[in-house]
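Read-outs: derived from the displayed coordinates by stated rules, not from any lab. What you are looking at is a predicted structure, and each value in this text was computed from that prediction instead of being measured.
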Structure 1
Amino acid sequence: MGLKSQLWRIPARIDSIKADMKRDKNMFGFIDDGRGLRYEVPVLQMRIMDLAGAHRYRTWFLKNFPDDIGEPVMLLAWTAMFFHRRELKKAHEQLCRTVYSNLYIVPHVIDEPVGRYAIWYGSNCEEPEWYADYDFASLEFIDANFKSWVRKEYLGEPMQKGIEIFVKLGSLLKAEQDVVRRAAIIDELSEMRYGKKATAS
């Protein structure tokens, strides 16, 4: 049975994940989500095009996980949420976060070939293999209009220049051994990814 034929199961899955997190919060005072289920909720919400629910969850997520860098497919789902809400400026900002979270995810979405960048990877989810076999075509929120918009934004000069700078910094970081200079490069990368320095309090 394909993913699309199981859409009716999604609301119950979302409710189950939320209930688990609420139980953790009530029991321990914090949410112990070692399985990363919090990242699954936005993708599920957008698969059933629950724009209002996805918007509310994002607000809750940012409040409860203020230092969480997120996960690329989750960020892609939030990009689609803003796009389908016609909030294109916010959609563009979220797309930039998505691109910088994993340089290979958007090329997969728009069927654009990309090689492997010779850069430093801070985690597995930044590497090209992480989403190599992901079935993006199964995600209902990636419709023709969204895909066309993503392609236009991604291939546009501003984003391509940003990617060029990001890759250059990642290449420098991979080769740099000096601790102080590495920290400075990491801060620049962090500002591009999250709008704030890694060393900011």
Structure 2
Amino acid sequence: MRNKNIIIPAIIAKTQKELDDSLSKVEEYSELVQLDILDGTFVPNRSLDFDFDVSNSNLMFEAHLMINNPLKWIENNWRKVNTIIVHFESCENPKDIIHYVKKKGKKIGFALTPETPVKTVKDYLDEIDQLLIMTVNPGFYGSKFLPETIEKICEARKLKQDLNIEVDGGVTSETIKLVHDAGANMFVSGSYILKSDNIKESIEKLKKLIQ
């Protein structure tokens, strides 16, 4: 049985005000929001690298950690989010991170940059809640979609039929059907949603394309 399809707005913010403004735009039309945590070293941009507060929101949150020391961030911030997605490339001890996050009662996912093969996480697929496949080079809104990543989505779906496969990067009305047909069921969209003139309409359009 295929997992539920879900559209997930992604937020990049440098201040609490930016974060609050973005949340107010999407909260009426979303159930889950991705918070992009960028440290300026793992990727050449910074976002939410301060002690942000989302406690006033009723949304569910996943943190996408594009940072070099994920365990330290998790120790300090795990209470703020429902799911923690760690880049496999920055994991020194993947099993330790899986166990730590699960012990805290949170969901754990691994993320792969475009150049990291799916086979690197093959041994962990039964232990994680989701696999995020980057379909752009990470770090910025509006980066160019990389069609060569479609094959990775197909490969991940073949490895584990009931896995939540998330795609992140360049997800628009032009690309969502491609990644959906390849096997993804969770679709992260940043600039297409947040920079839209009509956020509700943009989200509805994406949903319709994957029904």
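With Rg/Rh (Cα atoms, Kirkwood Rh) derived from the coordinates and found to be 0.97, which of 1, 2 does the value describe?
1
Assuming 21 is relative contact order in percent (Cα under 8 Å, 6 or more apart) as calculated from a single structure, say which of 1, 2 it is.
Source structure: 2.
Here helix-only ellipticity at 222 nm (-39500 (n - 2.57) for each DSSP H run of 4 or more, over all residues; to 500) has been calculated and equals -19000, so which of 1, 2 was it run on?
It must be structure 1, since only it matches.
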